[in-house]
1. Rank structures I, II by mean count of other Cβ atoms within 10 Å over residues 97-104 and report only the one at the top, that is, the highest.
2. If you work out distance in nm of label points 7 Å out along Cα→Cβ at positions 25 and 121 for I, II, which one comes out largest?
3. One of I, II was used to compute FRET efficiency 1/(1 + (r/R0)^6) of positions 33 and 145 (r between Cβ atoms, R0 = 41 Å, to 0.05), and the result was 0.95. Which label is that?
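Just so it is clear, none of the values below were taken in a lab; they were calculated from the coordinates. Every value quoted in this text rests on a predicted model; they were computed, and no experiment measured them. Cβ atoms are built from the backbone, for glycine too; each structure is taken alone.
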Structure I
Amino acid sequence: MTGSSATHAEPGAVSLSPVRLNHAVLFVADVEHSIAFYTSVFQMEVIDRVPRMNAAFLRLPRSGNHHDLGLFGVGTDAAPVRPGTVGLYHLAWQYETIDELAAAKRVLIEAGAYTGESSHGATKSLYGADPDGNQFELMWMLPRSEWGIYEHSAVVEPLDLAGEIARWSGVATV
């Protein structure tokens with residue numbers, strides 16, 4: 001594959017088809033500060049620390065995964081990433097119900113991490129940022145049978161969270 005065509009497989013090229021994103025790893029200024037944020041706001045558990053790499057590995061409380069997030073400390077002298085530049089835009093974590101998403105909004109606001117919200121049709125999303133400015137999305141996905149016109153579109157519209165709760169409360173994504 002060449003530089004500009006790296007996003008498309010060339011004819012005859014072998015392509016990959018993973019099941020899902022297994023975990024993410026972030027470079028952070030202060031590992032301890034980031035651990036405090038993710039264990040407090042997301043209730044993550046620290047499953048391992050690797051001091052020689054200034055790293056920590058964390059798992060979400062309901063995850064069946066070994067680890068969901070790796071944090072690698074690079075120190076405060078590392079150049080900050082500016083929004084709109086090449087690099088990671090955000091990570092997305094999914095909830096089973098819209099009710100859980102609504103509860104997460106309160107937690108984000110209390111933590112000073114809430115940055116916004118939107119509806120993408122098939123998904124309803126809240127946004128936040130960690131202490132290093134790494135953005136994340138918390139989302140709930142409509143059951144697949146309800147995607148309708150959103151099956152092949154990704155809209156960005158205002159989120160009516162109260163309306164979504166009234167319609168979808170107690171419905172789990174299947």
Structure II
Amino acid sequence: MPNLDHPTFAVVKERFPNLRLAGTEFRGRSTLIVEPADLLTVARFLRDDPRTCYDMLSDVVGIDYLNYPARTPGRFAVCYILESTTRNDLFVLKTHLDPSIPTEGIDKDPALELDSLTGVWPGAEWPEREVYDMFGIRFRNHPDLRRILTWESFPAHPLRKDYPLRGRGERESYRVIDRTSA
């Protein structure tokens with residue numbers, strides 16, 4: 001049975017009574033699920049309100065729910081793992097996105113776009129770039145949104161579940177550099 005007694009749920013519900021919110025708890029980790037359009041507003045509140053004071057972003061994680069056995073609000077999710085260093089408390093802020101066009105290869109699907117939280121937590125810069133590179137989720141107003149783990153012209157987003165495990169021939173076109181030619 002979920003323990004939704006985490007004090008942050010009540011504070012957010014009180015502050016945003018008209019927003020569509022959901023809360024979950026799994027293995028002691030509380031997660032607040034918000035609509036993509038509300039992500040930036042709720043994130044600022046979680047950082048600035050003295051009752052929550054989530055002053056540190058620990059990580060940003062992308063998830064692909066393709067073929068997931070349970071029904072999810074969208075195929076992709078982005079999770080922001082927050083920490084209040086004054087209260088020693090972890091909390092997850094999550095939003096779901098659903099693509100509007102097929103996801104094979106490179107695309108700029110407007111449905112896979114979120115506001116960047118780099119203005120709220122500057123430490124979001126590199127993890128958001130990683131989520132963009134691996135999942136193709138774009139972040140509006142990101143200061144440097146470019147690939148971070150693959151090369152700029154890489155033809156896909158490799159952590160999407162519809163990307164082949166062995167790739168699409170990218171490894172075969174690597175130029176091998178040995179010690180004598182380096």
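1. Details: I: 17.8; II: 14.8.
Result for mean count of other Cβ atoms within 10 Å over residues 97-104 over I, II: largest is I.
2. Numbers: I: 3.5; II: 2.1.
Comparing I, II, the top value of distance in nm of label points 7 Å out along Cα→Cβ at positions 25 and 121 belongs to I.
3. Working: I: 0.45; II: 0.95.
Going through each structure in turn, the value belongs to II.
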